[in-house]
Structure I
């Protein structure tokens, strides 16, 4: 386990985003009067910032409580690591607790830093969902929420030109809310395109890349997912931390 970053439910979503950016995190444990109260994730923030009901409200006016997931799986500190792996298939983080005190957390990152497995990228990759640079960010956001994915490769003319993560979506929606007048947001949000929010600094691997290299790249670069290309450099798959956790469980 490692030391978690926490935030009180009374804080603002803007502060949660700032903490995530500072610590390069996708989630924070939420506290209520010092007690564990839930978890806030980048995906939940993207969900809240993209809802029509809250258009016109800047991220600085929305509370963490509005994006908090109450259900958190907790484990005692003496749980065996092998027992924790299947639990991470159900959630993004495990809170390590003792007598209502938060001792730490376990994320896929901590598990992956412990285990190594043989194989190649093709053994683990899944078929990717894709978007184009001209797609709307709200469309990509909806796809992420509906299909439970944290990142979408951006493909144009058969070639990958970037990647859009839930972090990119949340940051883009925050900036949109802060910069666009509230009475214009509903009309103008359709003009926010994937090309405006996507990350062009994309690391990729090939189908025959040793799984150890993929493992090390995800950890060293702190990336949530890595696109997989074939011999012609066409996108054929994606490997996420969740895929690696599933692979560990099956093996």
Structure II
């Protein structure tokens, strides 16, 4: 079993980034002030911020890196809290047969998706504590890619198996979700809509790949001085070994 345990982002200000994820999104910092490690469950995926970037992040729709996804039990409660904090967030909506979701950006410009475990109208009790952190899982790391065949082959080699395929043909893309944890979805057909609420309720991180049919996704192209996606870390449960995959190593998917 291979778990996704780190999502690495290079930023200009680690303190500013960490404050947003702790105060607004309710994560805990299990690292240090200089090298924050932020998440909801120390045993699962954490965001590792690397400082030193001299140029900030400006997102475009053709970027290789897209977002993180945070799954919550009651999205409307989470959004109400963001409104009280004065933090800009899109209005929640049921996006096709994918999920009930909304989007916001962190102070560094990185996109965050909030996704309810149940479809619209199917929320569950959020629990106590922080209005977002008390009900959340760091659920997805989302990359846009051109070459799904190369990505699938690499994921299989890395110990990540495909658990869901979600075509969105009218918008020119298809979503592929990979997990290291070996759990079979309720329905064997990986395109089954019936699997999706089950998928959003997984307590571990998934790698989400948006295969863009137009093939116009651009490589990250950072020389190490600009903010951006720095890679992911995988841990093999058999020997506990940690493997870092730099963003450059995934360039073959673009």
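Please treat every number below as a calculation from the coordinates, not as lab data. These numbers were taken from a predicted model, which means no experiment stands behind them. Cβ atoms are built from the backbone, for glycine too; each structure is taken alone.
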Taking 14.2, 40 as the value of Rg and Dmax of the Cα atoms in Å, for residues 45-108 alone derived from one of the structures shown (I, II), identify that structure. II
Comparing structures I, II by mean count of other Cβ atoms within 10 Å over residues 5-12, which one has the largest value? II
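On distance in nm of label points 7 Å out along Cα→Cβ at positions 37 and 61, which of the structures labelled I, II is highest? Could you put the intermediate results ahead of the total?
On the way: I: 2.1; II: 3.9.
Biggest value here belongs to II.
Of structures I, II, which gives 1.00 when FRET efficiency 1/(1 + (r/R0)^6) of positions 13 and 189 (r between Cβ atoms, R0 = 35 Å, to 0.05) is computed from the coordinates? Provide the component values of the computation, followed by the final result.
Numbers: I: 1.00; II: 0.20.
Matching structure: I.
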Once distance in nm of label points 7 Å out along Cα→Cβ at positions 101 and 237 is calculated for all of I, II, which comes out largest? I
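Determine which structure produced the value 21 for relative contact order in percent (Cα under 8 Å, 6 or more apart), calculated from the coordinates; the candidates are I, II.
Working: I: 21; II: 26.
Considering all the candidates, the number was obtained from I.
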One of I, II was used to compute helix-only ellipticity at 222 nm (-39500 (n - 2.57) for each DSSP H run of 4 or more, over all residues; to 500), and the result was -9000. Which label is that? I
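When you work out distance in nm of label points 7 Å out along Cα→Cβ at positions 133 and 149 for each of the structures I, II, which one comes out largest? Please list the in-between numbers first.
Values: I: 2.0; II: 4.7.
Answer by largest value of distance in nm of label points 7 Å out along Cα→Cβ at positions 133 and 149: II.
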